Structure P
């Protein structure tokens, strides 16, 4: 029987208390899903976990992580440079092997309803899990957690009801969760020297698709106080369609014109093949150890390790 492998990449609003992050990772791992990678950033005040496995295990892992986040993260005390609306901020599901996007969307909707009922946090669906499909994530996060708490209860904004909820208003400490289904994307941070924050913001605006920039690119320029450095944080929604090399070249050109220099590239989560297929590793100034997180290699390792495992209810 063909193996079915699903990936989930939950983003949690905690990047400073590593005990909390490790508790989330441990809870996800205890479900039997394979935790491929996790990272935490104190300036973003955010952690990202990558988990893969049989669909039922990945669903259970996502819900388990959400429960710990609900118990341990209080957004009333949370301040970071990254936009957020929830303790479990975003939860995308990605089909890797033996699964269609429709399959991933079905798991996303099931997990979202479980988070709403078992955890008690309202859920919005986005990407291919929304109805109709294609709701953009950024449309749900305008104004952040503070706006949601200010405007809800929902009778004050009746056109913005969550898709799954036990109570329609944002949870006072955990906010809401955005749950979706999408293809593999590239999440990367590019470190700059020699530019002001305003100049870096001009570069980010030039790159964003929403400002007539490059297709599928979302970009923010951020000042990270603990490192006293400027970073452009980007998502490339489909690196198979929009070449990472094209995006990087456009970014570097705009940085150099303004008198700056690209120092290093940090990849968040797993590394899509398209990044290295399009140019040499040193072209991107990747931080050491990045290529060890190639998604295709880890998928092969996962399949080999589970080749003789018992069939789960989703296989």
Structure Q
């Protein structure tokens, strides 16, 4: 029983349209679901991923209009690391980002940049057997596209305090402050870095939580493993597109364990994912109240 790498990463944005322009427009990801935050259905929950909306490529955002800028600090994920296939891909992204007025810096076989709200990203050349998770953007050749998540980097002042829980969750220490969750089809790294002096602030451009992928039939067993490792997980919560449990690991980072299904095609066809506001059945009765208050979003890929 192993977690199948990173399921999704959820962050915060202040402006859904600017967010969609960057992630669907510039980075070439597919907007696969436009829905609401189920814990606060007055705001958007946007999902970007590969063409099929697969776990392992799924970057999601809560939109909070007027949210102040966030700042990563101790107990927070501060960087998202994506896989690419080659240094040619890094060359492509360095040029494409510059064309879109996004500063970047090259370090060996990695390229670092931030989104318009300051969320840090890294593209790195990785050779693994995991299937590449690619979106079919008309502006990004498939061989140069983002291929899904490789890692998240988190700040922790005492990373060893988390080792007992990570071991209980079947993570394996790769080296030092790097741990790997590798299942039958995918793997993902969880990397600790020394925190900055400034206290972290949750806000626009900051990561809210990171989710790890579970088989549906093993989900409740992972809850028991989390308890055995000293965590205090929530009960299983049905998010309609997947089921979730949440808990904080000792560094302070919010973890989720999410099932690999039923997936985003449970309420709309694959061909038209993300084109309309999708509300899970328990929230459909709120549509007339919620939809008029959400700022309209134009998907650059669809237009």
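Each value in this text was obtained by applying a stated rule to the coordinates, not by laboratory testing. Quick caveat, the model's predicted, so the values are computed rather than measured. Cβ atoms are built from the backbone, for glycine too; each structure is taken alone.
Numerical summary
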| item | result |
| --- | --- |
| Structures P, Q, by mean count of other Cβ atoms within 10 Å over residues 8-15: label with the highest value | P |
| For 0.65 (FRET efficiency 1/(1 + (r/R0)^6) of positions 184 and 200 (r between Cβ atoms, R0 = 30 Å, to 0.05), calculated) the corresponding structure among P, Q | P |
| Test item: FRET efficiency 1/(1 + (r/R0)^6) of positions 88 and 168 (r between Cβ atoms, R0 = 25 Å, to 0.05) calculated as 0.05, pick one of P, Q | Q |
| Which entry (P, Q) yields the derived value 16, 47, 29, 8, 0 for P(r) over Cα pairs in 10 Å bins from 0, in percent, for residues 32-111 alone | P |
| Test item: helix-only ellipticity at 222 nm (-39500 (n - 2.57) for each DSSP H run of 4 or more, over all residues; to 500) calculated as -3500, pick one of P, Q | Q |
| Highest-scoring label, criterion being relative contact order in percent (Cα under 8 Å, 6 or more apart), among P, Q | Q |
| Kirkwood radius over Cα pairs in Å, for residues 96-207 alone - structure with the largest value, from P, Q | Q |
